[in-house]
Structure 1
Amino acid sequence: MKIIETYSHLNGEEYLLVQRPQIYQEIKDVIADVDAVKCLTKKSKEKTMRGKRLFSPPALNKEFDRYFEKRKWAESRYRYYVTTNRKYAEEIVKLSLKEQKEFLLNKGIVDPIQSYKQTDFVKDRVAVEVQFGKYAFVAFDLFVKHLLFYSGDVINVGVEILPMKSMATDPKGGRLLSTGIAYFEGEVYNIIRHGRSSPPVPLLIIGIAP
């Protein structure tokens, strides 16, 4: 696959270029290694294109998994305790899990709720999410997942890999992705619309296509 376009939010790409050039190159190499044509394995059940061969998101994800794992990228989980008290949340965000629990217990919270977030690939304080899912999943990645790992001091930058709108369109007519799949241009627009500082985490969004 090829990188068609990138969008840097809060100097996310600049950080990679200066501080993590090798990591950035690995991400580029993984994208180049993935053969999207091999993943045209989904048979559509949608009324408007029943039986048509489409890109299979699970197959694409499996290919990305294989090449990232080959380069020693690994899944990461950030565990934390939940509180609806804004002041407490700000105070515990960078504490260890044990310290968070002790803090909340000392504040009179009898049974603190533990939770976690998982991200696909993390290496050298850079997190990568590959997303061929619906719009809501991308919003969760950008405004919840990357932000939580950043505020928890697990990463310095988040990277989101998305298909370009052109990847959804067959040059001969019709579609090559299921209806409702998020695409690069739309998600970059959503970030721009929120303003320069939202979400408050350095991001690099990469638009790809075969």
Structure 2
Amino acid sequence: MSILEIIGYVSSVLVALSLMMSSIIKLRWYNLVGALLMSLYGFLLHSYPVGLLNLFIGIVDIYFLVQIYKRKSYFQLLTLDYHSDYLKYFLEHHSKDIKKFFPDFTFKINDCQIGFFVLRDAIPAGLFIAEEVEDELIIELDYAIPQYRDFQLGKFLYPALISKFENTNVKLIKIHPKNKMLATYLKKIGFKINNDNEYYFELKVEK
């Protein structure tokens, strides 16, 4: 297989993968790289319509990526109404996806529980549920809907939580991740691994 053929195959795979991305940012990045490689492929074959078309697609991807990264999002925590129809609908609608990240999660209500919808530009983009146990906040659910999995929710959520609990007895936010994707997310937003007695991730509440 020649280098030219490899470029053609790789570019085609990247463009195809871009169409499978639920995150618009990932879609644009995959499509950008695929389009630029396909453009190179077209020019090397002297197929100028293919080269020019894909170069134009790459420029369009770059334009929208710049707009995405320049756009300022507005975040807010909305305290859960545990008996609301919308909460029930949200959990049912996303139940299969939630189980991928939190396979043991079962919604229940108790007096030590706190919960929030994480709003992004007034859209319920995430759901956070935790239980306060002595001086620890044990996370039961930290879920973002697929199109908002760009770490921005977490980067807003945890500083906001620390601010809420800095004048309380809570000293530690704690979670037991059940898969690699969740563990990667936790590391990116500042959680540390604790392996003393059991495997979990922790985030200290500064006093």
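Can you say which of 1, 2 returns -10000 when helix-only ellipticity at 222 nm (-39500 (n - 2.57) for each DSSP H run of 4 or more, over all residues; to 500) is computed? Considering all the candidates, the number was obtained from 1. Quick check: 64, 42, 35 is what I get for Cα extents along the principal axes in Å, calculated from one of 1, 2. Which structure matches? So the calculation was done on 1. Source structure of the calculated read-out (distance in nm of label points 7 Å out along Cα→Cβ at positions 79 and 183, 3.7) within 1, 2: 2.
Any idea which of 1, 2 comes out highest on Rg/Rh (Cα atoms, Kirkwood Rh), for residues 63-166 alone? Largest one: structure 1.
Taking distance in nm of label points 7 Å out along Cα→Cβ at positions 127 and 159 for each of 1, 2, which is largest?
Comparing 1, 2, the top value of distance in nm of label points 7 Å out along Cα→Cβ at positions 127 and 159 belongs to 2.
Which of 1, 2 yields 14 for relative contact order in percent (Cα under 8 Å, 6 or more apart), as computed? Going label by label, the one that fits is 2. When mean count of other Cβ atoms within 10 Å over residues 111-118 is computed across structures 1, 2, the figure 16.8 traces back to 2.
Each reported figure results from applying straightforward, stated rules to the coordinates on display, with no laboratory input. What you are looking at is a predicted structure, and each value in this text was computed from that prediction instead of being measured. Cβ atoms are built from the backbone, for glycine too; each structure is taken alone.
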